[in-house]
Structure P
C-alpha cells in the first residue's frame, strides 16, 4: 500500500502517460475470503463513471465529456482510483481528432492495466442530462434496530426457514467503509436482489452497517457481502450491487451475481 499513488503527494500532468495507471491484483483478497481465482463464485463488473474527462480537438478547442468504464470482475487487476484520475488528466492538453480516437485509446490502456477487456463509452453532456433516478425498491433503513457492531460480522445475518421461497429486492443507503490507503470514508448504497428463504431485514441492516469501520476497496466490500450472504443465507440466486458516492470526479459501482447478467448504470441522488 505504501507504493500506491493514493495518499501520496503527486504532480498533475497534462501530457498523455499510460504509465500513470496503477493496477492492484485481486487475487490476494480473494485468497483471504476463501475464493479460488480459477473458479469464481460470481459474475459481474465494476462500473466506473468519470465526470471530469477532457481533451483538445484537432483545432485546440477543449472538449468535455463523461465516460463509463466496465471492468469484468474476473480481471486479474483492479485499478487504483487516484492513478485512474491522474491518467485521465494526462489527456487534458492532448489533441485528438474524434471521440472514437479517445475511446479506443482508453480501452487499450485500461485493458492492458486490468489484464482483461475493458469497455469504454464516452458520453456528451446532452446525452446524460437526465441520469439521476430514484429507486422504487424497499429501503430497510427506517427499521427500528439497535446496532453495536461496526466491523463485518456475517453471523448477524439470519433467515426465516419457515417462510418458503421469496423473491425481493432490498436497498440500504447506510453502507460505509474506509479507504485502505487514506482511511477516508467511502459512502454508498447497496442493492440486495435474491431468491430463497426470507432474509430477516433487521439482520441484513445490522450486517450492512457493520462495514462502517471496515477497511477495503469498493470491489472487495461488495464481494465480501456477496460471499457472506451466500454462505449464511444460502439463497438460490443473489445479486449484490453497490453504488458509491464519487470522489475525485470518479465513482465506482461494483456488482456481483450468482447468474450472468449485465446491469444498468442509473445514477442515484447522491451521485
Structure Q
C-alpha cells in the first residue's frame, strides 16, 4: 500500500519511506539467479513494476512469487538470451503489455569456461561465453533502445565484472565482460541525446547459490576466505550489494551519470 503523496517526483510508502522507482516499468534478465533475483526484489521494494526473465522459468516464477509476497508487482517471461528471436519476442511482449519500458538491467550471463590455460581455450566454450555474455547484452540493448528512444527516457544497466580488467585464467569471459564495458560506453555516447543513460556494474566475487553449488561448500569457503583476506573491506560481495548499486543507477539520483562502470569490489583492485 502506497500513499498518494508525491514529493519531487518520488512517492512515500505507508511508512513514509521514499519510493525511488514508483510506477516505473523495469525488465530484469537472469532473474532466477542470485543477483538477478536480488535486483528484482530491490526494485520492487522501490515501487517498480518488475518484469523478470530467465531461461529457467521455474526459478523466474519463484522470483516473481517472492516479489509479490513482498508487496511488489510484475510478471515473468521465459527467454533464452542467446537466441535473438527470443530477445525480440521478450521486448514485444513488454511493449504489447505496458506500452513502454523505463529501465532494463541485463544480468543474464555466466562463465562457460571458468578455468583454462591459453593453449587450452576451447572454441565452443569461447563462443558460448561471447553469446551468453556479450552478444546477449548487445541485442537486449538494441531492443531497449528501440523502445526508449521514442519515449525520450531510459535507464540501461549492464552486467560486466571486475575481470574486465583482465584475468589469468578466464580469457573468453574477461574478453566478453571487457566488451560489455566498451559497448556500454559507445551506447552511452549514442543515446544520451535521447535522455537515456547507459552504465555497467563490475562486481568482484559475489556469494550466489549457483556458484557455491558449482564449487562445493569446501572449495567455496576456501575461495571466500582467500578473497576476504585480500579485499580491504574484509568480505566478498552479496547479491544485495550489487542490487543496491543497480538501483542507484536506475534512479533519478544518477540522472547525470552515463557511460560509467561501477566497480563493486570492496576495494579488491585499487
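If distance in nm of label points 7 Å out along Cα→Cβ at positions 72 and 88 computes to 3.0, which of P, Q did it come from? Label of the source structure: Q. Comparing Kirkwood radius over Cα pairs in Å across P, Q, which is largest? Sorting by Kirkwood radius over Cα pairs in Å in descending order puts P first. From P, Q, which structure was relative contact order in percent (Cα under 8 Å, 6 or more apart) = 22 calculated on? Considering all the candidates, the number was obtained from P. When distance in nm of label points 7 Å out along Cα→Cβ at positions 160 and 176 is calculated, the result is 1.7; to which of the structures P, Q does this value belong? The read-out comes from structure Q.
Here helix-only ellipticity at 222 nm (-39500 (n - 2.57) for each DSSP H run of 4 or more, over all residues; to 500) was derived from just one of the structures P, Q, and that gives -13500; the source is Q.
No lab work stands behind these numbers, since they all come straight from the coordinates. Every value quoted in this text rests on a predicted model; they were computed, and no experiment measured them. Cβ atoms are built from the backbone, for glycine too; each structure is taken alone.
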